[in-house]
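As structure tokens, here come the structures.
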Structure P
Amino acid sequence: KSQVLTGGRMKAGGVKFADTADEATAHAADILELEINGHMPRGVLVDPKADVAQEYYAGVVWDGTAKKPLLLFSDMGGIDIEQVAEEHPDHVGRVHFSNLLPFSDFQAKQAIAAAGVTGSALNRLTPILTRLARLFQERDMTLAEINPLARLGDGSFVALDAHMEMENEAMGRQRKVLAGLGIGEDEGTREGHVPTPFEAIVKEIDDADHRGVIQGKDTGFHGNVGLVIGAGGGSLTLTDAVRSQGGKPANYSEIGGNPSVAKACGLAKAVLEKDGVEKIAVMMSIVSNTRVDIVARGVIKACLELGRDPAETIAIFRIPGAWEEEGFKILDRYGIEYCDRSVSMHEAAGRAVAKIQGEAA
């Protein structure tokens, strides 16, 4: 099994079974070279194949609506709990509990029994779920799940796979646990995510200038629409808006805090130099602490330095707010299509997608 800090290892080919030593050696070599969700493995776990009689699911998640942890249990493990809940809701037990009170065996039994499990299996599963819920509480988790939780042929139980996520803000008081996993302030020996070349370049540009903030992510993105976007939640909204209208984003980004022209230029150049990017969409909600004219100068400068026509390269510019009149004058000078706050972010994203798809056709 690939030792990589991400899920989906089985589907990605990161878990393989072997019948001979030679076969195990070959599988291990393949797994060590297999990238999963943008992550490279730090090693391979080799373990005897379990004699599984039945697979269960046990997990604790934070329910943001109820503002409480939620214990989930199912007698149909090994597959996504969302699929089980949708197709077989009677096979999923749910129990909310308080983070302020100790978790009890009775609460675990409630979840197990609700999934239809009784008798000896209920009694043997109870302490496992209790310990899982207490782990969630004590280690500041946002997710703690075992899937599959297997009952072996001899009646014993074993966690064949587990997935844990810790609240970022609580990592400071969990240093001892994290150090045991090789995760420390220096990022240790097990890094959760290895930055891509694009991400590393954007970080270097951001670190070199204290004015404003830029960020860039492209793990999992393989599109042709480059995004120079900002405004926190607005960036998420804009990314979704591009996707919902048939566009394929090449990256995610954040720009704000009144960055310099050089910083805006650096982000735009990094996006434009990504493989497959045809045009960029420069979009934000309404800005107050970022100057529209500075962002306009930056993205235009990026196009010119790369020998590209700004009017042909920038599919849409939609940043209303501070210094917008000055910014729009600059955009007019270069013939760049732009829109003000009367055009929604969703509509602006649609215009960018339509322009790129129209030229591709």
Structure Q
Amino acid sequence: MLSLGPKLGEFERGFASRVGVEPELVSAVSSGTAALHLAVREQGWGTGDRVVTTPLSFVASSNCLLFEGAEPVFCDVDPATLTLDPAAVESMLDERIDGLLPVHIFGFPAAIAELERIAAAHGLGLVEDCAQALGTVDAEGREAGSRGNPSAFAFYANKQMATGEGGMLISGSAEAADVARSERNQGRAPGMKFMDHERLGFNYRITDLQAALGIAQLERLDDMLAARAAIASRYSERFTAIGATEPGAGDPDDLVLPLADRGVERRSWFVYVLRLPKSVDRDGVIAELDRRGIDARPYLPCIHLLDLYRERGWREGQFPIAEDFSRRSLALPFYPALPEDSQERVVRELTDILGR
């Protein structure tokens, strides 16, 4: 079968086992965006609802709110973790806020237990964007997506595991998962007569070929995560040797490392992103690396400064921590099979460009 075939259930069961949730909560879909969209629908967020989320994420985390007519309400991030700052979230809450949508950005866990406490105290729904966080462990030792909140994962080619395109929704209840599985298949439900539809739905099906690839990727996941962690550790060791500092440990003109594991919290390495010194022309560094045959990127732009969101009234200067990181961010080559000599060359060339 092209889609909804025998590999689909096997993939969903394997993923559930890996994350530590019941299989009936898990629905494979066509992308991480599809998973997040269905999670937003599971919470019932729609026209007029206002949901607090981060400006420092891939645009899908906010677009999925717009899909349903809800409004993203941005909040600044913690300078070390780059995830939603719970204190900042709590300070902005009022009766007009309907939910929270934290993102485990770059594979580091958001302060999810604290955000859950805030949500419960104010009667808010909560969705976890885990698109970059397969294998992430939070401050309570729990895997991202395992806490009972609707949670969305992604399997795009650059993620910790990949199926080309693909995603996974972990629902908050078996009943909600049944609805999601109907919604992914144009609103149909198992056992319905041919071409009948019980609700509004979408073509969010994953193919059996993608599911088979996902099964194989799950078998290799621990090895791939370990390879990513080793590459990140090597980068950080080399940059520490030329004076790079931990987040919050130095001054604005430091070269700043990404935060690694912290106590119980474990990062699942998705990308390796440095913060360049404020005095350095980041775009000039990228251009010079490109001239030397090394692909590096700014990662990533703040959502509220994209044209679509500027048109909705957001402006520069509203979220200084997120904006500062975005202006200084430099994502280096990073994938599980990155050869050590290639990595050493990246470090050597960047060190030379920075004059260190």
Structure R
Amino acid sequence: METENKKILSIIIPTYNAAKFLDKGLSSFIIDDNSLLNMLDIIVVNDGSTDNSVEIAQKYVNKYPDVYRILNKENGGHGSAINEGVKIIKGSYFKVVDADDWVNTDVLKETICYLKDNENKHENFADAVLMSYRSYVLQRENTDEYPYDDKYITKNGGPYNAGYVDEHLYDFWWGLSLHGVIYNTQFYRNTGLTLSEGVFYEDQEFSIIPMAYAKSIYAYDKALYEYRVGDVNQSVSIESSLKRLDHYEKVIMKLIEAGRDAEHFSIGGKQLWFDKTSKFINDYLQLCLIRNTDKKQLRKRMKLFVSQIEKKNTDMYKCVNKNYKAFCVLNKMHMSDRVYQDYFIRLLHIVRH
């Protein structure tokens, strides 16, 4: 039986010195329907901020004490903030929204109704719900008009198992990300996952490892998440990424280690884990050997890195080693990232055959 003010959806907001953006994000959760608003459980996880992020969040707590909360903790990084947030969330489902991003308020209302209605109709409705999202390129100043890119999944409905999702991977691709996924809270806790702390890119652990255990996956082709891109300080920029190679490798090794529990993965979960992990590894190899303008800098490191994969998982090694060899050839040709991006499919086919 449904209880009064039952929390349907929790939002975890890892926050570190995000005062410049936080108000926009927090205000996007304010729904003009109090019954739906009260089904939200929003936790601002203050990860040791030294700016006035807490003061901004406190204004929302004061005005909506049944909806917003603040969890203060010492700085431990994005993964640490999620780990702590998961411990205290009250919603049947939860989503992570970064402090510099926001949500589409209208879609948020629809999403709460979608989760609530399906939970009432189906026992154990979904382990995960995959959604579309929208990315905004914020490179222009003094304007409220920004170009955006819709990252739509092309499937809808469910339930699907992990094997079906893997077979139709690119139909679900954008939903298989931190920006796209909503997890069932109890399901996520039952996986026992603790994200790596003090590193970037742990969102790959968040979007890959639990999905390998998911037995009931639904697709809801609405764009809820609004993702801000264009800041050179973001972890996705080439310059920032090249400074965080240790972070990449720590996360990759954890992803590979997760495969040791494959006997407990759901139907098709092992292949989904394998395909998503190998893709992330190939992206890392591409960064170091192709996108990096200093072509000689990381050759030895990548050779050692690939040999470490061989020791961890021979099947993964056999898969990524094909691309590694191709990347090495292109690296010695001083292939630019731009040329690679324009012609990589044809060039890789030639090199590998």
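Starting from the value 4.0: which structure in P, Q, R was distance in nm of label points 7 Å out along Cα→Cβ at positions 38 and 246 calculated from? Please list the in-between numbers first.
On the way: P: 2.7; Q: 4.0; R: 5.0.
Among P, Q, R, the structure yielding 4.0 for distance in nm of label points 7 Å out along Cα→Cβ at positions 38 and 246 is Q.
Upon calculation of relative contact order in percent (Cα under 8 Å, 6 or more apart) from the atomic coordinates, which of the structures P, Q, R produces 16?
Numbers: P: 11; Q: 19; R: 16.
Derived from the structure labelled R.
The numbers here are math on the coordinates, done by the rules we state, and not lab data. Everything numeric here is computed off the predicted structure, so don't read it as measured data. Cβ atoms are built from the backbone, for glycine too; each structure is taken alone.
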